[in-house]
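So, here's a batch of structures to check.
Each reported figure results from applying straightforward, stated rules to the coordinates on display, with no laboratory input. Everything numeric here is computed off the predicted structure, so don't read it as measured data. Cβ atoms are built from the backbone, for glycine too; each structure is taken alone.
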Structure I
Amino acid sequence: MEGKLVLNFKELAERYEKEKEMFTRGHRLCAGCGAPIALRHMFMAAYPDNVVVSNATGCVEVSTTLYPYTSWRVPYIHTAFENAAATISGVEAMYKSLKRQGKINKDIKFIAVGGDGGTYDIGFQALSGAMERRHNILFVCYNNEAYMNTGIQRSSATPFGASTTTAPAGKKVPGKLQHRKDLTAIIAEHKPDYVAQASINNPRDFMTKVRKALDKNGPSFINVLAPCPRGWQHPSELTVEMAQIAVDACIWPLYEVDEGYHWKVNYIPKEKRPVKDWLEKQGRFKHLFSPKYEGLIEEIQKYVDREWEILLKKAEVFA
């Protein structure tokens, strides 16, 4: 399996498109959307495995399956917001039974896909259960930090200070009042076989993590940052750059937890960028630069610095 991890990136992309493109063009996702970038890289890493996908309701589902068209060239199940993990768990259990009975002999990988709303919030119970029951599945969260599909409402993945339709910035309130949930670390506490945090700005890192996850024989989870130009209010052409700055500012660290205990930070920036560089490029944070909310950017910086130091210590302790 390690051979799949060292394939030339250009060669892998060309072979994937030539032989079997599992997620095709022609979808209706917005220009500059980070989610299809993540999905294409995910499937490049999954190639040439047989794959079954369970997809929670969300931006990806509504934009890729407009009847009678579909962008999916793998067995695909659309599920409700809350049960993508439960659905793929049932499929995986059925597959194991059929294989024991000798009714199927091919190897199949099972992937659930959901946005942060269907992962952090509405789908958390099913995800937690699937991890605890140790189904041999990979759950990938394309994290755009809000309920973008239904009108840019705040989710528990939305950062502190972001203005959304349900936590708008105004005269009294500076947007969302709570820091986002650290779901990657929460899932790591379930002690699955593999957990990782990734970003679309680093496809090699993300694809390596997908391959590692699929080569496990138990549950895996990957949380990949996928910026949303509409919700974040940045130009479409800056999507990958927004992800890059988030990683370089340690707002979204790249790390992995292997076999439940082995924490590893995959990227340490040579020069850590200030969070201001990330905030100032997004309309959802523009109010933070007004005199009224002076000092909040410094508070966010302190929070990010503290979380980064905690992560580095975890990696040292469990190295």
Structure II
Amino acid sequence: MAYNLKEVVAEKPSRFTEGHRMCAGCGAPPVARHIMRALKPEVHAVVAVATGCMEVSTFMYPYTAWTDSFIHTAFECAGATLSGAEAAYKSMKKQGKLPDDKHTKFIAFGGDGGTYDIGLQSLSGAMERGHDMVYVCYDNGAYMNTGIQRSSATPKFADTTTSPAGTVIPGKMQYRKDLTKIMVGHHLPYVAQTLAMTNFQDLYQKAEKAIYTEGPTFLNVMAPCPRGWGYPTEDLMKINKLAADTCFWPLYEVVDGKYHITYKPAKKLPVEEFLKPQKRFRHLFKPENEWMLKELQDAVDKRWQELLDLERNLEMFLKIPVIRDFSN
């Protein structure tokens, strides 16, 4: 379904308001704003946010950037906290303590530190138990709030304060964890990977699907960090578009196990176009480090092809006629 973003989205009142204290050029605020705008006006939301950049910058008591109910929870337990709130809501509805016409959605936000790493156990538990909630990871690729330490979402060879690029190591030495695939492995009804790019249509549509799909759903949204990545604040959307056009961050969704790529660049760009504007990767462009660029390009190409194959194999499978055995 195509949207006229001006009519459908931009003119909706913002449920993530101005006045927050996130950094200029941060990718997280447009992510939160458009996900919250995907809610219908009559629907109330309970939002739980793990400790991190978004929490400390959007809710400093008694001031809040959230117009819906807000729960600040510890770094490791956004999934557990919100699943408890969702279970209490269902119980109170069943007991008649809440009116039938009151509709509430439950949305958790966590950075990659509070999602990929410290909060993975509570996220996995909430998803496996089947709570009717959305978990949104705003992935900025490191522990930005506490000093740009590497996380398992940090890309290989990125320069961070705990994986500094120098004479001993050339940045982080491990590939990033593929959390989106891990969530697909939980057999969820809806999983998607997206970012805030150009007209926000991909982000908005996937947020709407995640919110209004019954059961546990997961969104992994790239949210660049100008301080940790080292790009000019005005280049946020440029960085996002390069991530998609190089296939470093593919945009796709998995509906009941079926893969669908939602953005295929007309011309796939080399990954160095995404890396070049970021200071965390500037050491890759020294002549002696050309092998790093080649390794990253090979990895991006391999994973993009795997994704294409997953989508293609499904299409081929659906065309195979069903053969029933009536011999018994």
Structure III
Amino acid sequence: MCPETNSADLKPDLQCQSPVLRGVLPVIPTLFTNGNQIDIPAQKEVVRFALRQGASAVVCPAVASEYNFLSMEERKALVELVVSEVDGRVPIIGGASAQTVEEVVTAGKDCINFGITHLMVMAPKVLEQDLEKHEAFFARAGEQLDGAQIILQNAPNPIGAGLSCEAIAALIESNPMITYVKEETLPSGPAITAISNRNIPHLKGVIGGGGSRYMIDELNRGALAAMPAIELLDLHVSIYQAFTIGNFAKARELYRFSLPLLVSQLIYRMRLTKYVLNSRGIENDVVVRAPLPEMDEMTKRDIDRMLADLEGVLA
């Protein structure tokens, strides 16, 4: 994998010389009004929350942004808002996932036009396990997104194709624009080890996903970063920082605090994220477009108790 460098004067094609993404890279959720429109004030506030709580970069739009329930125009508007709010303070990873090459290119070019050079693209479910089709898909997209660095998202079914680590490694080797992998198939740990051990020259590293439910195992295996939902960002940053300075006992202690809420987040996903953000001062209508389970009053009381248990570890 590529070594890290601090050079600031880089050509777009010299991808292995650009700084390496590290830290906690949260996905920015899309906050909707009760009228099913993007809630602009709340959307700006959640980006500010990410910056306040120590995000090393932000990601938008991705699965936790409900990207597949947004129009292309909404995706573009969301990226523009995030770029404006971030204002160059941290890198932005533009979500360009879609089921067709044409949509990937449209979303990717919108991001590039706003100055974003890291694009996350999921191995699409529609191509199933056909490696040749995935290679052709990323090759065609890459030809039209010249200069971008691609983060290959390997999400499990039913969200993505859920490719094997052998297929992911072959896909990376066939395409030098793929400089990172976000590995989310389960178990993610052995896949991270297997991909890292291939020592692919242009691969900078592997990023953990899965809501950071397996964060310690992923970091132990050399993951460079974590890419969770945003509601526990400050806690995830504390875990990462403790691990990075070698305080593994503290990292594991904080990790244990995160797990009860993350178990519920696995069920309610973006609905829980928005509910917790509301509880943490980012007022929104807790509207989701994705077909997710409703949270009844007993569930909400349970989540409130989990948040109360975290009072000593959240900022």
For 32, 22, 19 (semi-axes √(5λ) of the Cα gyration tensor in Å, calculated) the corresponding structure among I, II, III: I
Identity of the structure behind 2.5 (criterion: distance in nm of label points 7 Å out along Cα→Cβ at positions 47 and 295, calculated), options I, II, III: III
